[in-house]
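Engineer: The following blocks contain the structures, represented as structure tokens.
Derivation of every value follows stated rules applied to the coordinates shown; laboratory data play no part. Keep in mind that this is a model prediction, so the values were computed, not measured. Cβ atoms are built from the backbone, for glycine too; each structure is taken alone.
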Structure I
Amino acid sequence: MYIYKTSVIRDDKGLEILTLFPGTPVIIDSEENDESVSIRLEGEYVDGVLYYSAKKQFAMGTTQYPKTVYTGIIKKEALAETLEIALQKEEELYFERCSTCHTAGNPERYTQSEWLGILDSMQVHAGLNNSDIDLIHRYLSAFSKDTPLPIVNHHDMEQPFSGDPAQ
């Protein structure tokens with residue numbers, strides 16, 4: 001499963017422990033109730049940011065708790081079964097804004113840092129604000145040459161979630 005929209009993860013006492021960004025891969029440990037599930041994820045903590053790898057690849061979220069394994073509770077509506085669904089809004093923005101004057105490039109063509117340089121150089125020409133840059137870079141980073149995110153398939157999980165993230 002993947003995070004569908006920016007979401008707060010809480011511990012069993014309701015304390016906020018982590019804010020996760022779209023596209024972050026998570027494992028469902030158990031169903032808490034009709035609306036929430038218990039999740040688990042691993043990453044590399046660097047200066048308040050949880051990354052997918054020690055090379056600061058693909059920022060998954062922010063936290064004040066320096067750990068490498070996190071568990072918590074999240075609402076089911078914040079989850080998507082595929083990375084493509086989780087980053088659909090970001091992908092649409094990329095193709096809408098970056099194929100007006102030319103063909104939008106395949107995300108696997110460049111590394112995260114190369115994409116950031118390209119986006120920075122195109123920002124004024126394409127009329128992108130900083131929020132647009134962040135969203136588009138999130139999509140490109142998830143599929144870039146140097147970020148092999150795991151494909152967390154719901155069929156591989158002990159207790160899969162089969163809900164619709166748009167509900």
Structure II
Amino acid sequence: MQVSPKSGSRSGLQSDSEPVTNLEQTLDAIVAEHAGQIGALMPILHAVQEKWGFVPETAIPILASRLNLSRAEVHGVVHFYHDFRSEPAGKHVIQVCRAEACQAMGSVALEEHIKNTLGIDYGQTTTDGQFTLQAVYCLGNCACTPTLSINDHIYARVTPKRFELLLQSLLKPVS
């Protein structure tokens with residue numbers, strides 16, 4: 001299966017997220033939930049991403065204002081931590097472990113196979129919005145490498161053939 005890589009941003013959203021509407025009102029409610037909390041930026045960003053599937057760029061100046069932070073501080077946190085997205089992810093998020101233990105057991109060949117199969121690189125989403133590929137540097141499953149995660153579910157001892165089977169199960173129509 002070959003899927004074209006994304007070019008530019010995609011207008012669709014992660015399947016379980018909502019369209020970005022009532023931005024200021026929603027952000028105000030999220031900020032209010034964390035009122036008085038020391039270091040509230042991270043939990044607020046997680047709540048924003050949980051709500052919409054990503055942290056919209058338009059939310060950064062609003063959050064900065066509400067939290068008395070600079071735009072640069074908020075932007076820096078969003079773009080420093082790999083868990084935060086600034087655009088919607090695909091329906092299925094595939095994370096490939098790139099830590100030393102996985103590399104020693106064949107993850108480099110696995111990651112090349114995944115990239116070639118999906119037609120995308122790390123940090124990209126397929127044009128059909130089905131898959132986002134992310135590099136991670138430990139999934140905590142070092143005894144059973146190579147390891148990957150699909151939609152927060154860990155898969156151990158993954159070979160290219162096993163990846164193909166996992167991919168087919170994700171693409172199978174739900175009846």
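Engineer: Computing helix-only ellipticity at 222 nm (-39500 (n - 2.57) for each DSSP H run of 4 or more, over all residues; to 500) gives -7500 for which of I, II?
Structural biologist: I
Engineer: Another question about this same structure. Compute distance in nm of label points 7 Å out along Cα→Cβ at positions 22 and 94 for each of I, II and report the one that scores greatest.
Structural biologist: When distance in nm of label points 7 Å out along Cα→Cβ at positions 22 and 94 is calculated for I, II, structure II comes out on top.
Engineer: Determine which structure produced the value 1.03 for Rg/Rh (Cα atoms, Kirkwood Rh), for residues 46-117 alone, calculated from the coordinates; the candidates are I, II.
Structural biologist: I
Engineer: Continuing with this model, one more query. Matching task: 18.6 is the computed value of mean count of other Cβ atoms within 10 Å over residues 38-45. Pick the structure from I, II.
Structural biologist: Here the read-out was taken from I.
Engineer: Can you rank I, II by distance in nm of label points 7 Å out along Cα→Cβ at positions 62 and 134 and just name the one with the largest value?
Structural biologist: Looking at the calculated values, the largest one is II.
Engineer: Between I, II, which one scores greatest on volume of the Cα convex hull per residue in Å³?
Structural biologist: If we compare volume of the Cα convex hull per residue in Å³ over I, II, the biggest value is for II.
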